[in-house]
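Pasting the structures here.
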Structure P
Amino acid sequence: MRSYRPLAAAVAAAAALTLAACGSGGNASGAAENDPTPAAADGEYPIVIEHALGTTTIEAQPERVATVNWANHEVPLALGVVPVGMAAANFGDDDGDGLLPWVEEKLTELGGETPVLFDETDGIDFEAVADTAPDVILAAYSGLTQDDYDTLSEIAPVVPYPDAPWATPWREIIEVNSTAMGMAAEGEQLIADLETEIADAVAEYPQLEGHTAMFLTHVDTTDLSEVSFYTTHDTRALFFDDLGLTTPESVATASAGTDQFALTQSAEQADAFNDVDIIVTYGGDELVTALEADPLLSQMPAVANGAIVNLPGTSPLGTAANPTPLSISWILDDYLALLGEAADAAQ
């Protein structure tokens with residue numbers, strides 16, 4: 001974690017920036033377009049939010065929204081608010097500008113300039129967050145430690161994950177972050193709109209119904225003695241339910257005995273996954289070739305039938321398999337088409 005001292009001076013400087021922004025109509029980054037103006041609050045303040053790291057109280061309608069870690073910025077953007085600062089994309093960024101394509105498209109649609117991008121390569125950049133003078137810091141989907149939370153809380157109220165790190169489903173990401181913004185009703189509408197969009201798209205792929213799917217983590221083709229997979233605590237695996245697929249009993253049973261988002265199992269016990277119809281994983285054609293050539297893993301029904309969706313792991317498509325408020329619409333048609341082909345092969 002990066003050191004961040006002294007906080008008092010940084011927060012004082014942030015307060016000065018806030019006053020300057022109010023006087024000029026701009027914000028800490030100098031971009032007037034980024035000064036968010038959220039809709040009126042849904043209820044009276046203060047808003048009190050309980051979460052895994054404590055309790056956060058938001059005393060008044062936030063006007064300057066910052067976000068840290070993955071995807072949290074997509075909630076304000078989806079609700080028409082440009083954050084004053086957010087984490088730069090460090091995975092799936094196809095052009096190296098720190099923005100995933102669905103985020104870039106939304107910024108263009110809103111006519112907003114790119115917010116301050118926090119470099120989180122070595123952890124949260126607390127000074128950069130403070131420099132944006134936020135009124136609230138959104139982190140419903142994150143891996144914040146208690147120390148991270150405590151340090152960020154000296155800058156502004158922080159709203160982290162409700163239950164466990166990196167385990168907040170997309171609906172809760174929207175629910176928690178929109179509530180913290182005083183836009184809970186708008187968040188509920190966003191969830192309803194996405195649910196309708198997903199249901200309409202899934203209806204075009206009736207072959208998915210009744211099939212089971214598991215998501216293998218990044219597979220090392222040079223060592224297939226073990227296989228790792230995402231449990232039902234991971235948002236990638238949870239997304240299968242939205243897409244008309246079901247969780248294999250083998251994965252559900254393994255997930256019930258842990259709070260981990262991924263597990264590893266010996267390839268010698270691959271027959272435990274005989275109830276898996278479709279495999280989704282990250283990789284290319286060489287991965288499929290390796291699985292089909294392996295004497296143990298090739299016996300898994302999904303491998304034997306060629307019912308494998310191999311996503312390019314560093315591309316936007318692979319990244320969006322982890323559903324987030326803006327990526328769902330961006331990936332939905334392409335992802336369902338690939339899953340539909342795998343379902344056809346599994347029949």
Structure Q
Amino acid sequence: MKILNIVGARPNFMKMAPIIEAMNAYPEQINHLLVHTGQHYDEKMSSSFFVDLGMPRPDINLEVGSGSHAEQTAKIMVEFEKVCLREKPDLVIVVGDVNSTMACTITAKKLGIQVAHVEAGLRSRDMGMPEEINRLCTDVLCDFLFTTDHFADENLLAEGVGQEKIHFVGNVMIDTLLRHREKAKEVGLVDRWGLKPKGFATLTLHRPSNVDDPVVLGGLLEALADISRQLPIIFPIHPRTRKMAEQFGLSHFFSSGDAVSGLWVTEPLGYLEFLHLNMNARLVLTDSGGLQEETTVLGVPCITMRNNTERPITCELGTNFLVGNDPARVLECARKILSGDLPQGRVPDRWDGRAAERIVRVLLDEMAC
């Protein structure tokens with residue numbers, strides 16, 4: 001069985017790494033190639049993750065680079081079609097919800113190639129999110145839908161997907177976290193930066209809804225600055241956020257070179273570095289998706305600055321608090337967490353480090369039929 005594994009952005013690498021490892025246990029049955037679309041191409045935003053995760057270098061790199069959603073999607077489809085025609089795979093595996101996920105799914109299906117989607121069925125119900133459009137388009141086309149929790153199963157069934165296509169396997173992001181947790185403990189950033197375990201917070205902030213409006217971004221930075229007076233916040237800044245903050249005249253909120261106070265900005269970090277920080281953080285503030293899952297397993301309180309989440313299991317069972325981008329709600333939630341007023345979270349079913357093994361077993365069983 002010949003498989004093309006698709007990655008395009010950093011979250012994809014974290015999801016694909018354990019799948020590749022699981023496939024390597026069946027060398028006589030699975031011939032797999034790693035295809036990198038080049039959607040993320042900056043060294044810190046992309047290449048260093050391959051090193052951290054112990055992934056092989058991509059067999060094929062489409063090198064599509066940046067562009068509008070339409071430009072990027074079109075470039076991926078054109079280049080990936082050439083790969084499919086040349087390699088003639090039996091299956092394409094896509095992960096997550098980035099443009100590469102949707103583009104490669106459409107291309108493969110138009111050529112009659114089966115597609116598996118890892119992390120299927122997640123829904124935010126927010127069509128203003130490009131990721132939601134990618135998820136919907138991908139799931140309706142795929143032959144194998146691998147889900148992380150009962151919410152995802154229920155979403156797919158409600159949309160008319162046949163039960164036989166849906167496979168509840170758990171969360172491959174957590175496979176990666178559990179495999180690398182011990183290694184991340186040894187990174188040593190906390191000591192080098194003069195921090196104390198549980199004496200700081202970490203932050204990610206990059207969604208257009210939060211950073212493209214000067215009023216919204218300014219309000220959030222005011223709230224974060226307020227929190228940072230009590231608890232220093234480490235902020236590996238996304239290039240988009242830095243650009244918008246400079247454009248809006250908000251760079252004065254950032255400091256660097258002194259990790260013991262304030263809102264401390266760093267360049268983007270590698271996977272192990274950031275996992276090391278999050279493991280030691282008192283709380284995490286984010287508008288991303290994967291951190292909601294990682295903090296749930298780490299038992300670290302997470303304030304999600306979004307109005308919706310495609311990962312409601314992290315709020316139902318985990319340590320995630322969905323507060324939107326209202327500065328007052330962000331501050332209120334942070335104060336409750338810092339005062340110890342929060343429930344104890346639980347780890348969802350099958351987030352046990354074996355999701356990738358289950359995925360490969362399903363593919364071997366069903367594609368052999």
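Identify the structure, out of P, Q, from whose coordinates P(r) over Cα pairs in 5 Å bins from 0, in percent, for residues 94-133 alone was calculated to give 5, 21, 23, 22, 20, 9, 1.
P
From P, Q, which structure was helix-only ellipticity at 222 nm (-39500 (n - 2.57) for each DSSP H run of 4 or more, over all residues; to 500) = -13500 calculated on?
Q
Ranked on Kirkwood radius over Cα pairs in Å, for residues 174-293 alone, which label among P, Q comes first with the largest value?
Largest value of Kirkwood radius over Cα pairs in Å, for residues 174-293 alone: P.
Only the coordinates and a few stated rules stand behind these numbers; no lab work does. Fair warning: this is a prediction, and the values are worked out from it, not measured in the lab.
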